[in-house]
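Just so it is clear, none of the values below were taken in a lab; they were calculated from the coordinates. Source: prediction; values computed, not measured. Cβ atoms are built from the backbone, for glycine too; each structure is taken alone.
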Structure I
Amino acid sequence: MLSLIDLIEARTVDLPLAAYLAAAMRGGASLLVGARPGGAGKTAVMVALLNFLPSETRIVPIEGLVVLRRGLQDTAYGATCYLAHEIGDSAYYAYIWGEQARLFFQLAGQGHIVATNLHADTLEEMRTQLCDARGENGVAIADLRAVTLKLFLRVTRGPDFRLRRVVRAVYESPGAGAEERLVWTGDDRGTYSRQAESVLVSPEVERAHLAFLESLQARRLRALLDVRRAVVEDL
């Protein structure tokens, strides 16, 4: 699996965007990564960012309704990150759909950390897939908005004809159920622009995470386990 340092070097994100994302995740953000095509890097980005979860947070995969119902009774918010490998109507491990998807997002609505990805290129596609009353999921819009970070990826082909995966848009939800705000955009060249100031991450905290990522690069630390060890010890 790739680390956030790998994603910076691949220009999936740049250093300032990576610092913002790392700071948000370190603060206990929930995460939803979208891209319509398979192989776009959704899981790679999700795992790289989960590496920055608070040190005491454990990750629990959604193995069925029992895990979801137990989570809804849990009042230790932030102690667990509930992970669904993907939102999809398949029998693969930790995939969720229908009732499981509704309960999963209820966890976010209650204040728990959740993380998953799905096949959607835009915020509108995501809402339609998850919240449309005519569909099978029927997720409450307030529960979807409780997911703090929503990232959308794009796969392009660079001048050397090699595939490039870039973060095309980042939305944040500043509070429980609040409407999403577009805070970052990226183009096909891997150039990233801030669209709005974050209400989740202060400039001071963001600068601290930027310095931390620079220190990882200087120390040539890039393996996922090495990055996590440094996160726990140094942040």
Structure II
Amino acid sequence: MAERTRRHAPVRRPRTTPSPKTPKPPSSQRILSAAAAEFALRGFAATTVDRIAARAHLNKAMIYYHFRSKQNLYRTVLRDVFNAVADRLHAIAASPDSPNVKIERFVDVFVREGLARPYLAPIVLREVAEGGRRLDDQTYTLMVRIVRTIAGIIEEGRTAGQFADIDPVLLYLTTVWPIMVYLATEPMRNSIARVAKFDPARLDPQRFITHLQTVNRKALARCPGA
């Protein structure tokens, strides 16, 4: 009888501790991420608050609570990214590196920050095509901060006798805008490589960074005897 009882005794299973749930980002951050994706995909006019709310899995009232309007949300997306990029570039300018190294790091960081934020270039290029009419002075101030950073590096290099006398605003334009076009044209680059039958790796980010660093190095080089 005891044997029969033992055979039918219930099996005790070890207790399992439920794995902790990953906390969701704050609602404001979810809204910003969703808005960035929608603005990059559709542009400002075609993006609706309903679409942003659906992507963020939130009620659209939360968008108005945090950002008041679609336009203010749009500007906040741009300000956040310009501020992050400007902080990284300012740290490069303040480093003890030589001006030559700083300019090369400027290119590398700008490209990699853009790659980490694939929404940046499409939004900015659309805004450029439409005359920047939705940007305000606060947003432009952050953009100017980036221009002043590269201007400061160039002035440091000129003072040290390492750089030619070149207009820093023009160097900014010939550095940053090719980066924006590069970042925004990955699908086109792949199609061109397919049609032209060359290896798309020729246009990969590291090769582009190295190429742009070389172009800037030549533009900033002092002429012999100058």
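Values as computed for the structure displayed
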| item | result |
| --- | --- |
| Top of I, II by relative contact order in percent (Cα under 8 Å, 6 or more apart), largest first | I |
| Among I, II, which structure scores highest (criterion: distance in nm of label points 7 Å out along Cα→Cβ at positions 153 and 177) | I |
| When distance in nm of label points 7 Å out along Cα→Cβ at positions 65 and 89 is computed for each of I, II, the largest belongs to | II |
| Computed 3.7 for distance in nm of label points 7 Å out along Cα→Cβ at positions 73 and 105 - originating structure among I, II | II |
| Distance in nm of label points 7 Å out along Cα→Cβ at positions 33 and 81 derived as 1.0 - corresponding label from I, II | I |
| Source structure (of I, II) for FRET efficiency 1/(1 + (r/R0)^6) of positions 113 and 185 (r between Cβ atoms, R0 = 30 Å, to 0.05), computed value 0.75 | I |
| helix-only ellipticity at 222 nm (-39500 (n - 2.57) for each DSSP H run of 4 or more, over all residues; to 500) derived as -11000 - corresponding label from I, II | I |
| Winner on Kirkwood radius over Cα pairs in Å once structures I, II are ranked, highest first | II |
